[in-house]
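Structures for review follow.
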Structure I
Amino acid sequence: MSDAERHAAWPTVIVSMPFMDVDRPSIQLGLLKAIGEVHGFPVRTLYANLDLAAQIGAGYYHVLAEHRGRLLGDWLFSVEAFGDSAPDHDAQFTAEFADELTCLAGSPEAARSQLLRTRDHDVPLFLDNLMSAFPWHEVRIVGFSSTFQQNTASFAMARRIKARYPDIVTVFGGANFDDEMGLEWVRSVECIDLAVIGEGDRAFPGLLSALASGSDPADVPGVALRVGDRVVATPPAPPPANLDDLPAPDYDEYFEQAEGLGLLPRSGHRNVWIPFESARGCWWGAKHHCTFCGLNGTAMRFRAKSPQRVLDEFARQARRYRSFRFQAVDNILDLSYLTTLFPTIAENGMDYEIFYEAKANLTRAQLGLLARGGVTVLQPGLESLSSNVLRLMDKGVRAAQNINLLRWAQYYGIHVAWNILWGFPGETARDYAEQAAVVPHLTHLRPPSNADRIWLERFSPLYSQPDRFRLRHRTPESSYRYVYPETVDLARTAYFFEYELDDVLPDSAYEGLRQAVANWSQAWKAADPPVLTYWSSPGFLQIYDSRHKGREGTYTFHDTLADIYLACSERPTTASAVRDALQLDMSVTAVHQALEQFHERGLVFLDDTLALALALPAVAGR
C-alpha cells in the first residue's frame, strides 16, 4: 500500500467545542486542517461551538463564553465529562459564586435556575445531537483543540465517542495541554488517547503518519500517551523557524456551518474577523518577560512571516472568505512591518481592517502609518499610568509613552483596547493616588476596558520565579474544585491561581483609581464625550476643554507659552529639550515652571522629567 493510500485510510476530524467564540473561525483548526492536507491526510473540521450557540441562542452563548471570572463554561460540562466522579452534582458552584453570576439573569436565584437548565438539559441535548448528526463512524481520528474553557466540553464529547466507537483514536492539544498540564490530563482523563504537547505544526502530521504506518506514536516528538500506569512523552521538536513554510488556514467549514445554522448570512459581504498569524512568540518577553504574563509558556522565541507572505495571505483569504477584516493572533507586532508591510498596504490602497497587539512605545508617525496601513484596533498592553508600576511589571515603557499612544491612536482613529492592572510587589499607595489624580485630565482619551488586580497565571514570572516574588500561598483558583474530580492533580493542570504576595497593598489603596476609571468610562457613554483639542498658528494657541461638565471653555496662549506647549505635543520631552529645540533665551527652570503651570490646569502630564501635552490637534488626519 502506498503512503497516499495509507493516509487516505485515516480520515480525521478536528473539533472546536464550547466555549470557543462563535464570531470568528478557529486558527488552530484552520491551520491544522491545512497542514494535514498538505501531508496527504483527509482532515475535516467541526465547529461544535456553533451548534450550541444555535441551540441556546447566540446572545446567551456569548454571555457564557465571555464570562472570565470563574470556570463557568467548564462547570456546565463537568457532569457530562466525568459522570459520577464530577465533584458538583448539587450545583454548589452557583451558590459559591452567586454574586458573580447575576450578570446572567439579574438575581442569584434566576441565574442558578438558568444555569441548571443549561447544564442538565441543554448540554446533554447538545451532545446527543452532536453524536447523532455527525458521521463519527467514517473517521478514525478525532482531535480536540482546547484553549481556556474548552476542556470539559471536549472531554465530554470524547467520552461519548469512545463509549460508542472505542477504536477511534482521540488526540488532544492546544494551550491547555502545554507543558505539565498536558501530561497530567493524559494521566488523569481516560478518554484521552494521545496529546500533542506544545506547537503542533510538526507533531500533528508526524502523529498522523505514525498511526497510518502502524509505528509507535510515542516516538513522535511532542506526543504524550499512557503506557500502563505511566505517561510517556517525547520532547517536542524545535518549533518551526520559518513561518512562511506553513500553509494558510482553511476556514471553509466554519463559514459553511455558520451559514447553515443561520449564524451568518449566506451571501454578500462578510464582516467576520478572519484570524491570521504573522508571528509567534514575543521579542520583548524574550528579553524582559512582563511579570504577570503567562503567554508563550514554552515558546517565547520570536519568529515572523515575511511581509510578502502576509500580504499574499490577506489577498487570498479576503477573496476566499469575502471579508476584509483580519485579526492577528500574534502577541506582539513585528516592528519591521512598519517599514515593509504597512507602507505597502497604504500605498496600494488595500481596504483592510486589521487588529494587532503591540508594545506601547509606538510614536505618532508609527501610529499614523498603522492607521493608513489598515490597523483599526490595537491592543498595546498599556496596563498602568504609573511609571513606577510599569517598571515593576518589566514593561519597558513610561506612563507618558502610554498616554501618548492613547492620544495619537485616538487622533488617527485607532480603537485602543487596554486595561489597568494593579497588585505588584513594591508598588506604593502614592502610585495609585497619582493615577487617580491624573485620570480626570484624560477623559478625552479612550478609557480602559477594565481595572483590577492581576491574576496569577501559570508560566508568568510571578508564578515561576519564587525567589524573586515571594508568595505566602498559591493554590488553584477556587472554581477548579467544582469542575474536576479529585483524581486530577489541580496543581499540575490549573492555569489560574489564587495567591497572596508579600509587599503588596490592600484593596483599599486602589479604590480611588477604581472610582476614577468608573467615572471615566461613564463620561464616554455621554452623547458628546469629553474633548480636549487645540488650534495653532505661529505664536498663537487655543485649547478647547470640555472634560469637566459645567466648566467647558477655551484657553488662549501666545508666543513663548504657545510654542512651549506645542513642543510637548509630538512626544514626551524634557524642559531642557524644549529650550534647545525652540532656542529659547530662558533657563531650563523657567521652561519647567511654564510646564508646571500647564500641568496645574490639567493640560500637560508630567512624568518625572518628561512633559507631554494632553490636547489633540482639532484638525484631524495630519
Structure II
Amino acid sequence: MIARSLWLYAFVLFGVARAGLVDDIVTALTQATSCGGCKALLVPLKGLAYLGDGPFVSTFTAVCKTLKLTDDDVCEGAIAQHAPIIAHNIREISIFGDMGSKLCDGVFGLCQPPAVNKYKVSFPKAAPSKPKVFTSTGKPPFQVSHFSDVHVDRQYAPGSDGVCNKPICCRKYADKKGPVSQPAGPFGHFNCDTPVPLANSMLSAIQTRAPNNKFSIFTGDVVEAAVWSLNRKEVIEDLQSFNGQMAAHLKTPVYPAIGNHEAAPANNFPRSTTSESSAQWVFDVQGSGWAQWIGQKAADQAVHTSGSYSVIAAGTNLRIISINTVYWYKQNYWLYDDDNAPSDPNGIIAFTVRELQAAEDAGQRAWIVGHMPPGRQDTLNDQSNYFDQVIQRYKNTIAAQFYGHDHGDQFAIAYSDYSKRSAATAVSVAHIAPALTPRSGNPAFKVYDVDPDTYEVMDVKVYMSQVQNPNFQKNPSWDLYYSARSVYGPLVPGLKASDPLGPAFWHGVTQGFERNETAFQMWNTFQSRGAKVHACDAECKKITICNLRALRAEDNCEDSKPGLQVRRRALQEQLDNPTAPVRDECEGGGLGHIFAKAALRLSSDNFSNDLLEELKERLKEVVPEAA
C-alpha cells in the first residue's frame, strides 16, 4: 500500500498523465524488444494504469487500431476484456521484481522465467519402502477414448467465407466486404472452429471405432476462439450445449477437465484469494453438467475445488483425478497481481496429493487428467516444478497422464533425474490428444488399449477425418490414421507384445527419432494429422525432442519470445498479408496474440516514422482526455 501511494504521489507531482506520458509510452513500446525493455515499458504503463482501467483500455485499443494489428472489432473486444486485468496487475506489483518478469513473460513474451521459487510440497506419508506392484495377467485390454479442444462454434455459418481477417472465419461478420472466396462447407474449414455437425460426427464415431469403450476422457476447451466477443452468457450456453451433445452420443461415462477457454474473459481464472472477480460460475455449471457421469460426490468436488474432482472408474480399480491446470497457465493474467502470490493457487496441487494418497492407501492405480500439459513453455515454472514433486512421490501409483491444449498429437515424459534423461529414469508419460477443431489440422481423437490389471496403455490408436477428402462435407469418415505400437514399436529394440507403452517406451521412441530422420518427420506430420504441417529442420528437431523429454517446464528447450505460442512465422505472414489470419492454436485471438504482433510490428526494419507520429497523435486524443 505504501509503495502504491508513492507511485501515485510521483504520478501527480511530475504530471505523468500529460503529453509526456504519450511520448514515454510510444518510445517504450518501440524499445520493448528485451526483458529490460519490457520492464522499462511497465514504468509509463504503471502511470497509465493509475489513471484507471478506461484510459488503459483506450490507449491499447488505439495502438491496436493504428498499427492495424487486426480488425477493429477484434482490437476493441479483446482489449476491453483483458486489458483491465493487466492494469490491475501493474498497479498491484513491483514491476522490477520477479512478478514483473513473469508478467513480461506471460503477456509480452519478452522475459525469460525467473528462477523457480523453492517450495517443498507436503505429503501425508513417505513413499512406501515396498510399493504395491501391479502385474498383468494377460487379460484382453479394454478401450478408452480421448478427445480434446473441440472448440465448437455455434455461430458457424455454412456458405460464409472461410477466408477473413479475424482469428477465426466461417461466420457472418457484419464488416464482411466483397464476394465469398471460399464458401464454408457444413462440416468445417481449416480457417475455422468446429461446426456442430462435425462434433456430433466425432462423438458418434467413438461408438463405432471403439466398440469396447469403457469410458471417455475429454481434456477441455469447449468454447470457440472468438474470444474477443465472448461473454459469460454465451460461454455458459456453450458448456451446457456440449455437455448435452456428449450425453446424447456417448453411451459410457465421460471424465472431463476444465480448459482455458471455459472462462470469460478466456484464459482468465481468478484465484480464490482475488476479490475483484471469480470463476465460480464455471465450476457451478460444469459440476452440474458432469454429475451424470462422475456422480454427485465428485460433482460437489468440482464445484468446491475449482473444477477438480476424483472418481473411481466404474468396474475398475482405477482412480481418475481430473485437475484444473489453468491455474498454472502463463496467460491466466489473474496470476500476476500479487508479489507474494500463493505457491499453490486454489490448492490444485494439494488436492492432487490428497487423491493420490487415497489411491495409494486403497491399492489403486491413478490417471491424472487435465487440460494443459505441465511441461509446456506456457506453463509457470514454479507450479510445474511443484507438480513434478507430486509425480515423483506417487510415480508407482500414477499409471499415465492425459492432456490436450497443444492441439497437436504429442506426448511428454517425466524423469526422476532430468540431468540424466534415459529409459531407466523415465517415470511417467503424458498422452496429449490432437484437437477436433480443423483450425489446427485434420480433426482426430485417440483410443487407448488399456491393460485391466495394471491400467497401463498398451496401444494408442488415432482416428482422423480428412478435411481434404471430397466426401468430408457430406459425411466425414473417421478412419484409423495409425497405431503407435505398429509405427513406433520398431524404433524401440526388444519391445515385447506384453510390454506397455509406458515412459521407458516413449523415451526409446525419442531415441529412435534421433537416429531416424524419416521416423521423426513422420511424427512431425502426425502432429497435425497430415494437414498444416510445419517444416522442422535440425535445430527445430533438437528443441522438439528436448520438449518431448520435459514434463517439467523448466527443463524444456523453448525460450520465451513474442508470438511463440502463435508461431512467429504465421504472425509475420499476417502482418504482411491481413488475409492470412493467425491461427493461435491455444490462446485464441486474445491480448497475447495482439501484443505479440505489436512487438513484431514495432521492432520491424520497415516500421515508418509516419506511422509512429500517427500513433502518437491517436494516443494524445486518448490520454489527456482521460486525465
Comparing mean count of other Cβ atoms within 10 Å over residues 274-281 across structures I, II, the largest value goes to I
Of structures I, II, which gives 5.4 when distance in nm of label points 7 Å out along Cα→Cβ at positions 322 and 434 is computed from the coordinates?
I
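Figure out for me which of the structures I, II the number 2.9 belongs to, where distance in nm of label points 7 Å out along Cα→Cβ at positions 186 and 394 was derived from the coordinates.
Values: I: 2.9; II: 4.6.
Computing distance in nm of label points 7 Å out along Cα→Cβ at positions 186 and 394 on every structure in I, II gives 2.9 only for I.
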From the coordinates of one of I, II, relative contact order in percent (Cα under 8 Å, 6 or more apart) came out at 19; that one is structure II
When distance in nm of label points 7 Å out along Cα→Cβ at positions 58 and 442 is computed for each of I, II, which one produces 5.2?
II
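Here distance in nm of label points 7 Å out along Cα→Cβ at positions 146 and 354 has been calculated and equals 2.7, so which of I, II was it run on?
Numbers: I: 3.5; II: 2.7.
Only one of I, II returns 2.7 for distance in nm of label points 7 Å out along Cα→Cβ at positions 146 and 354, namely II.
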Tell me which structure, out of I, II, gives 25.0 once Kirkwood radius over Cα pairs in Å is calculated.
II
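For distance in nm of label points 7 Å out along Cα→Cβ at positions 194 and 554, which of I, II scores largest?
Numbers: I: 7.3; II: 3.6.
Sorting by distance in nm of label points 7 Å out along Cα→Cβ at positions 194 and 554 in descending order puts I first.
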Compute mean count of other Cβ atoms within 10 Å over residues 74-81 for each of I, II and report the one that scores greatest.
I
Top of I, II by FRET efficiency 1/(1 + (r/R0)^6) of positions 42 and 98 (r between Cβ atoms, R0 = 41 Å, to 0.05), largest first
II
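Values quoted throughout were computed directly from the atomic coordinates according to the rules given, and no laboratory measurement underlies them. Computed from a predicted structure; not experimentally measured. Cβ atoms are built from the backbone, for glycine too; each structure is taken alone.
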